[in-house]
Structure I
């Protein structure tokens, strides 16, 4: 199962933002199971780095991103995705549309985000970390 992680999931883990941290961290722990592939984009990583750097400093932010990169895949997010995002009249936020097409082209069946309203136009399943874990990960 290929799962796309939105930037706010990464930020909540890197900055230990409660109450979001608990479910986001549990979601990231799924990398130890072969049936789950966690994917994000370079744009999401840049956003996560920005917020981690503000809270923890440059060196700690670099280390946190490096650790993430050991466990998650980075999907291509280039010209094709940008063109599709800008042409999508339903999507009002370019960055969200960019992430959506990145997820779609990476073969993801799910987008995990803490803000479901960002992906109202999506044709693939969009869930919060808590909802995803309850639906797809047995206890």
Structure II
């Protein structure tokens, strides 16, 4: 399925906050009220600061997700890729990541351990696990 990327603007903040919350709360389980509040505050503040770096994923003139890539001194961090449920498993995310791999020599990302589908995709594309926490894996792919 074909897609295009378009720079997000301030009018997209609420949409991106909702995408981020859906992702985090799908994998962060049994949170205390304090942890929940901390995550919500983080999202509120982070999105406002980062909105200029977000890109919207558009399919057939409809916004279906978002992408956040951050340049690092030794590569890029694929900080976030989100697709709405009806657009998952259609090759869109895979194509986006393949295009990122073509463009950059070194890519890093964090993924929740419970996100088995994403981990499987990343491994198929050549990402390796570098380190892990209780809940997430840090993966990288380097062409050099």
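Calculating distance in nm of label points 7 Å out along Cα→Cβ at positions 59 and 91 for structures I, II picks out I as the one with the greatest value.
I have 16.0 for Kirkwood radius over Cα pairs in Å, calculated from one of the structures I, II. Which structure is it? Traced to structure II. Work out which structure the value -15500 belongs to, where helix-only ellipticity at 222 nm (-39500 (n - 2.57) for each DSSP H run of 4 or more, over all residues; to 500) was derived from one of I, II. So the calculation was done on I. Once mean count of other Cβ atoms within 10 Å over residues 11-18 is evaluated on every structure in I, II, the highest one turns out to be I. Look at mean count of other Cβ atoms within 10 Å over residues 35-42 for each of I, II: the largest one is in I.
Here distance in nm of label points 7 Å out along Cα→Cβ at positions 19 and 123 is compared for structures I, II. The highest value is that of I. To which of I, II does the computed value 30 (relative contact order in percent (Cα under 8 Å, 6 or more apart)) belong? Source structure for this number: I.
When FRET efficiency 1/(1 + (r/R0)^6) of positions 99 and 131 (r between Cβ atoms, R0 = 30 Å, to 0.05) is worked out for each of I, II, structure I gives the greatest result.
Since every read-out is calculated from the coordinates, none of them should be taken as a lab result. Because the structure is predicted, anything quoted here is derived from the model rather than measured. Cβ atoms are built from the backbone, for glycine too; each structure is taken alone.
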